[in-house]
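Following are the structures in question.
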Structure 1
Amino acid sequence: MQLRRLNLSRYVCGHRAIVLALSLTACVAYSQQSNKPNILHIVADDLGWKDVGFNGCTDIKTPNLDKLAAEGAKFTQFYVQPMCTPTRAALMTGRYPFRYGLQTIVIPTAAGYGLDTSEWLMPQCLKEAGYKTAIIGKWHLGHADKKYWPKQRGFDYQYGAMIGELDYFTHDEHGVLDWFRDNKPVREKGYTTTLLGDDAVKYIDAQDPSKPFYLYLTFNAPHTPYQAPKEYIAKYASIQDPTRRTYAAMVDCLDENIGKVVGALDKKGLRDNTLILFHSDNGGTRNKMFTGQMADVSKINLPCDNGQYRDGKGSLFEGGCRVCALANWPGHIKAQTVDGMIHAVDIYPTLAALAGASTANCKPLDGVNVWDTIAEGKPSPRTELIYNVEPFRAAVRHGDWKLIWRTLLPTSVDLYNLAEDPYETNNIAAAHPDKVAAMQQRLEALGKESAEPLALLYIVQTAMKANVPLLPSDEAFYTDDDDDPTPPKIGTAH
C-alpha cells in the first residue's frame, strides 16, 4: 500500500513537472513571439515631399501623419526609385531593380511580365520568422499572370489593386476591374482610400496579439486620376486651383484613414509593439509625361509640391527620389529628425533583423541594416546610393557628391555637392573632372551587371508585332500638283 502511494506520488509529481515544463516552454515561446514587433508599412502613391504638414505644407491638413512624425523619426534623406514599380520592387527584394530588369518605368497595363519569381521577397522572409503577412492596397509588380500576384509571393492575405492606377469609385481601369480579395474579383461601392483603411482596421481587429504581423498598406492615393469625395473637396474651398483642391482632399482622406488604422492599433492594445513606417513611392509628379495612362492632364496644373527639390516623379533629380517619410514606435524610436541616408532597399534587411528573420534565401542584398539610424539618429552605414542604372541614364551618390549621367546623344553630365547645393541649382561637373570620371566608372561597372530592362524589351517587341503597314487613307492625299503654289485641297490620291 505504501509502495502504491509512493508510485502515485511520483506519478503526480512527474506529471506536474511535465506540465510546468510545457507551461514554461509555452511562456518562453509566447515571450519570444511577442517581442517581435508588428510592422505596419504604409506607402503613399506620388505624394509630394512638401504635401504633408511635417515637411511644411500649409494648405493641406495631415494631423495624423504630423503626430506620428513629431513623436518619432522624421527623415530628411529617405530615398526611393523615381517611379512606382521600381520602388515597390526594391522594397520587396532589398535589391536595386536594375538587377532584375524592373529599372525602367512601371509595368504597363498591357504587359505580361512581372517581378522575377526567383527573388525571395520580404513577406516570404518574415513568414519564416513566424509573421502573418498581408497586403492591403496596390501591388504593381506583375498582374497578367497569377504567378506574380501577392498571394503567390508570400502574402497570407491580399485586398486591393494588382496594377494600381484605377478609378477611385468604380475600381476599374478602362473598363477592366482591378479590385481583388485573395485572388478573387470584388465588386463593391466605395472610395478606394476609405475601403483600404476600413479593411486595414478589420485586419488589425482580427489579429491574435501573440502572433506578429506584417501589414503592407499601400494606398493608391494621391495618384491620378485626381478624384475625391465631395465632402473632402468642400473642406478645401479656399484653394483656388481646382486640381490642387481635389488633390488636397485626396491627401486629407489618406491622412484620416491612416489615423483610423493607428487608432485600431491603440484599441487592440498593439500600439506599443508596432513599428509604423510611412513614405511615398516616389516624388510628386511635376512632368505630365509621368501622370499615368488614365487621366487627361493636358489642361490642368499638376498639383504636387516637392518644395525646393528639383523636378519630380520619373526624374533622377532629388524631387523624383527624395520623399517624405517617417518611422514611429513608442519606446523604441525617439522623437528626432534623422539626416542619415536611407534607401528603399534598406527596409528589407532592417525589418528582417528586427523580426529575427534569416535572409539566407535572398540573392545578394543591396540594402543594409539602418535600424540604429532610424531609432537613434546615428550616422547611416550607407555611404553610396544608386538612384538608378538604365541604358540611357544613370545616377549615383558618394557621400555628398551626386552624378547624373545621360548617355543618349547628346550626352550630358551633372555633378552636385548636395551638402552645399541640395536643390541642384549649380552643375559643377566641369570643375571636377576627376570626380566625374571616378563616378562614371562606377556607373559603367554597374551597367555591365544590369539586367536588360523588361519595359524596353516589351516596347520593342510590341512595336515589332505590328506587321500591318500603317499608311494614310486616300482622302489624306492632296489632289493639287506639288508645284502649284495655291493652298492644297484634301481629296483623292493622284
Structure 2
Amino acid sequence: MIEITVLAVYLFLMVILGIYEYRKTKGMLDYYLAGKNLGVLLVSFSFFATYFSTAAFLGGGGFGFVAGFQWSAFLIFFHILFAIMAWMVIAPPMKRIADKHGSLTIPEIFGMNFGKATQFVASIVIIVFFQFYMVSIYKGAGNLLEVMLGIDYTMALLITAGVVMVYTAIGGFRAVVITDLIQGVLVLVGGVLLFIAVMFYLGGPFSAIESLENVETLMGSGSNFFEFGKLAPPPIMNAGMVIPFVLSLTFAISIAQLASPQLVVRFVAAKDERVIEKGAILTPLIIGIFAICVFSIGPFGWLIIPEYDDPVKYLKNSDLVVPFIAMKLFPAGFNALILTAIVAAAMSTINSLVHVIATSFVRDILHNAKHLSERTELIITRLSVFVFALIPVTLALNPPDVIVVIVGLSFSVITSAFLLPLLSSFYSSKPSEIPALASMIVAVIVCIVWYLYFYRVYWIYPVVPGLIASFITYAVFWKTERAFSASPA
C-alpha cells in the first residue's frame, strides 16, 4: 500500500535526522536552543510547523462543517493578526533580553526578571497544560491513521509517540528545528494541494460557493454557512451565543502565538535580530496561506461527504471531515502526501512540546533545587523526553473531547498565564515579582473554574475571562505594591 510505504519512509527519515543531529549536539546550548544559531528559514518554518498541528488540519479545517464560514473567517483573521504581532511585539525584546541574561527557557526569563517563584510556577503550568495539549495532537494523529490506513487507534498513538521520542531525545532542539523545516514544507504544500483539490472537484471557487448556497443540508439551507451568528453545535445555538463562542474560541487558539513557550522560544534561538526582521515577513505570509487554504475547507464538505457517506457521523465528530475529503479526492499517491503532511503536523508540534516540557522540568525545577552538572542535566533531559511523551499517550486512549475544545482550553490557560508577565518583562522599566506571580496564578484558576462551571452557560472561552483576570490582578497588586513603597516608614 503506497500510503503506508510513504509514511514509513518519512518516519525513518525523521529518526535518521535525529541521529545525525545527535552527532552535532555538543552541550546544553545546542540541545536546548541549537546553539542560538538559526537562520530565517529554520526559525520561520519551525514556528509555523510547531504552531499548526493536527488540530489545524482536523479541528480547524473540519469545524467549519458545523459552524460555517464565520469560523473560517475569524480563525484566518486572528491567525494572521497575532502572527504579525508575535514577530513585531514579542520577538525583538525577547531575543535581546534572553541573550543579555543567557536564558535558555521561557520560565528562566521570568526567573531573571521576577524571581524563582515565578519561574517555578511557569514551569508547572507548562508541564501540566502542555500534557493536555499533546492529548489533542495524539488524538488527531490516531484518528487520522485509523481512518486513512485502517491502523488500530492505540497502535497509531504508539507509532507517533515512538518516532518523536527517539529523534527529539537524542537530537534535541537541533533535531526539532531541522525536522520542523521538512515537516513545515510538507504541511504547507499539503494544505495548499488539499484546497486546490477541493476547488477542482467542485468546479472552481465561484461554482463551489454557488453550489453550497443552493444545497439543502441537515443544518438547513446552504446559505446559512455564509451568515454570522447562524450555525454552531445545538447547545450554543439554543443559548443564542454563537458569535461569542466562535469569536472567543478562534481568539483563544490564535493569540497563543504571542505567549506559548514552544513557539516564542524560537526567537531566542535565532542567530541575530536580522533573522527576526526577515521572519516577521516570511512567517505571517506562510501562516496566512495555510490558514486560508485549510480553514475554509470544512463547509464545502456538505458538497462532498453526502455523496459517499452519512453526514450525521461528521456532525458528531467534525475532526473526521478533512481526512475523509482527502481520501475521496486524491488518488493513492497524493493520498500518501496528504496523510504524511497531517502526520508531520502532529509530530512537528509534539516534538517541540515534549522538548519544552523536558527542558523546563530539568532546567527550571531540578536544576534550581539542586545544581546539576551539564552532563547530568543533559542525560536527565533526554530521559525526561521519553517520560513526558508517553504520559499524554495514556490520556489519549480515551480523550475528553473534540480536538478544538482541548486545544482551546490549553491555549487559554497558557496564554492567560504567560502573556502579561512576558509583556511586563519586555516593556516594564521595573518588572515586579508579586504582581506577575499573582496574575499567573489567578489566570490559571479563573480559566479552569470558568471552563468547569460557566463555559457551558455563557459559551465564552476561558481565555477571555482569564486574560481579564490576569490584567486586573496585575494592576491591583502593582498599585498596592507602589502604594506601600511610597508610604513613609
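Throughout, read-outs are computed from the coordinates displayed, never taken from laboratory work. No experiment lies behind these values; they were computed from the predicted model shown. Cβ atoms are built from the backbone, for glycine too; each structure is taken alone.
Structure notes:
- helix-only ellipticity at 222 nm (-39500 (n - 2.57) for each DSSP H run of 4 or more, over all residues; to 500) derived as -9500 - corresponding label from 1, 2: 1
- Once mean count of other Cβ atoms within 10 Å over residues 188-195 is computed for every structure in 1, 2, the highest value turns out to be that of 2.
- When percent of Cα pairs over 40 Å apart is computed for each of 1, 2, the largest belongs to: 1
- Among 1, 2, which structure scores highest (criterion: mean count of other Cβ atoms within 10 Å over residues 60-67): 2
- Taking FRET efficiency 1/(1 + (r/R0)^6) of positions 100 and 260 (r between Cβ atoms, R0 = 25 Å, to 0.05) as the criterion, the highest value among 1, 2 goes to 2.
- Set 1, 2, criterion relative contact order in percent (Cα under 8 Å, 6 or more apart): the highest-scoring structure is 2.
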